[in-house]
Structure P
Amino acid sequence: MNKLVYLMVILGSVLGGTAAQQVEYIDPAGGYTQVVTVTDRGVKTVFVSGQVGEGTDFAAHVASAFAGVVQRLEQAGATVNDVVKIRIFVKDLAPELYNTVAEMRRETFPEGSWPASTVAGVQALARDQFRVEVEAIAVVAEPGVDLEIERLAPSNGFSGTVAVTAHGVTTIYVSGQVGEGDDLGAQAASVWQRIGQRLEAAGASYADLVKTTSYIVNFDPDADMRAYRRSYPRDISRSEHKPASTLLGVPALASDQFVVEIDAIAVVGADEAFEREFVGPERTYTQVVTARGTGPKTIYLAGQVGRPGDSLADQAEQVYANLARRLAAVGATPSDLLNVTVYIPGFSEADLAVLGPAREKHGFLNGTAPASTLLGIQSLYSTKARIEVEGIAVVLQ
């Protein structure tokens, strides 16, 4: 088998004997795959693992990381014009470094094809020498297949919102939003207001949210959690259907004035066949949210954690057990997980050793490993939490 491209087409009872839906794994690398694609009736969604750079200075690292994304897109039959969402993670982020990132983002994506974007600082990447990592989601259609990509509120090389409509379902990617105010509570309230505005402009509302990720500078779970929770809009805090969520403590955002940034995904449907399912409700979020029209079911998993205070190895094992359990609750398996992000506070390269055994123990096999990004961050929801993993899965029946 060609080592560069591993192609898995799910046939038989799952697809009723057709190849209308398929998953493709491009360039598997052991515990993850560089690119994973899923195709439904001629519309292909492409998940690109976090691509890292190299070079003699920061600008070279940024250029190399973006070039890696372009290369991976080409492997999947896509281009920069098809990208709908990117996240950019920078080790030791500072405002002057953000300017370099923003310039390369503008050079990479043509005007009119600017993706939704989030930029956040991290403490570490998978290897000490890495300084920048860029992950991407793209959507491309075969000739003659209806696909609409609407890019709203363009600015500085990215779009505030990108809405992707295919087969009667619209997925809305909201760029990382920042706000105004003197403290976390005030800025978070401002951010949620802006997210609401972005959703409204795209024909959605808070009720349509399926996933949010919050990045909070120097987050202290004991001191900051109450203020953050109080910032939630009433339409979310009082709803029975809250989005899946991940909360991260990070060292920096694009500007020193920002203390919180939140990005989001919403899904709306155009016909009676569309449905969302909220499984595992918690106080301020839902463990798993699914969305489905007439095609595959897309599953958004909140960040899964282990027991605070346990060792990293034990928590990693618990996290992958939780992921398998959450997937099973909505009719999915580990092989349906197509994209994950792993967050480890205080990460060092030695921590990588705990991930493989934990994955394999709970059925997350290398042959169907998802696209992946691994980040060293400051903190999670608890000072004793050592690892959190979030993901997107697709069930093809």
Structure Q
Amino acid sequence: MIFSPFERMVAARYLRARRREGFISIIAWFSLLGIALGVATLIIVMSVMNGFRAELMGRILGLNGHVGVYAQAGGLSDFDSLADKIRKLPDVVSVTPIVEGQVMATSPNGAASGALVRGIRPQDLLSRTTVAKGIRAGDPTQFHGDDAVIVGNRLAEKLGLRVGDKITIISPKGNVTAFGTVPRMRAYKIVALFNVGMYEYDSSFIFMPLEAAQIYFMLPNRATDLSVMLTNPDDVGNVVDGIRHLAGDGVRVYDWQQANASFFNAVQVERNVMFLILTLIIVVAAFNIISSLIMLVKDKGRDIAILRTMGATRGMIMRIFFISGASVGVIGTAAGVGLGLAFALNIESIRQFLQRLTGRELFSAEIYFLSQLPAKVDAVEVGLVVALALALSFAATIYPSWRAARLDPVEALRYE
């Protein structure tokens, strides 16, 4: 649609209301502010939800893998041979043997906490980017032998331990003696502390060399499961079928979608609901545009009549008021995009500032799993929000503009 300079000039004049039209101008400003806040809020919330999902997926899958191969009972006996076969499947990046078990971790000062011991080969552990980048203290190259462990830093803080201290691990599956079952316990030296940014893992995980874990859990030459990493975690169906064919009976194969389906579905549902609810802010602002334009048309009835008698067509009148209303939507949307992107890209800094200002923790790691507030801006979603805001704004101008174009100049001048 091409607008003439005359139409743009008149529309701009109507947007700059005089004193007696101040109330109409105030409504227009509130409409602009409402659209800007609605667009900004949508971009911020959707970015945080995207970041939250991406961070959780990256950290959960970074430690647990995309596909897990588990023994029905007693562990996987010929796990290295099976791992070599799985590595030859298409889209498989790596296969990691693991020995895993629940334990009680204690410190010399008497503190205790439940923990999960994961036995893994040193080279496999350090190849996991999530863990390798998360080392906060100590020397991970010392992670070898039968006396070394790497502990989550929040678990170490809970137990009052540091690098070089001894942590005692107690297994509920003890040794059977003539006097009953005696809990199996042993002390290990902490060689490093890690922080992957996810509270559940940082407060409960203990990594141990694979051979040491086999000895401790009495699984000689066995692994409890194989962790399989893929090039594309969203396409696991064919790989799972191939693993089941190779492994045969006696094993269970779970992909990450099965293991975390309820969790990620809940995040997706919440994301969709938030989008619908926050869209109502833009809808309300669009109704404000309708009301302000209807009042503007009523106030400018005499001007419209004069323009019609001077030769302005109904199409010109309609386009003048369309420009007036659409300008509010365009300016509000542009302001909202700028505000939303600025907020989303600096949301962690803003959170830290507000925490220092209020003296309260605004994003508890114990509740939200993550130690930082993530945000991931999706250009497609930003474009969708902009298109939605502009569409609602333009739609809101159609009826008032049509009403202005249908105004009878004779009737308007008569009542003036």
- Query: When you work out mean count of other Cβ atoms within 10 Å over residues 47-54 for each of the structures P, Q, which one comes out largest?
  - Reply: P
- Tell me which of P, Q gives 16.1 when you compute Kirkwood radius over Cα pairs in Å, for residues 239-350 alone. P
- Taking 1.9 as the value of distance in nm of label points 7 Å out along Cα→Cβ at positions 183 and 383 derived from one of the structures shown (P, Q), identify that structure. P
- Query: So distance in nm of label points 7 Å out along Cα→Cβ at positions 319 and 359, computed for just one structure, reads 1.2; which one of P, Q is that?
  - Reply: P
- Note on the structure: Output 18.5 (mean count of other Cβ atoms within 10 Å over residues 119-126, calculated) maps, among P, Q, to structure Q
- For which of P, Q does helix-only ellipticity at 222 nm (-39500 (n - 2.57) for each DSSP H run of 4 or more, over all residues; to 500), calculated from the coordinates, equal -18500? Q
- Message: Computing mean projected area of the Cα convex hull in nm² for each of P, Q, which one ends up highest?
- Response: Q
- Query: Between structures P, Q, where is FRET efficiency 1/(1 + (r/R0)^6) of positions 55 and 279 (r between Cβ atoms, R0 = 35 Å, to 0.05) highest?
  - Reply: Q
- Item | Which entry (P, Q) yields the derived value 28 for relative contact order in percent (Cα under 8 Å, 6 or more apart) | Q
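Coordinate-derived values only; no laboratory data. Given the structure is predicted, the values throughout are model-derived calculations rather than measurements. Cβ atoms are built from the backbone, for glycine too; each structure is taken alone.
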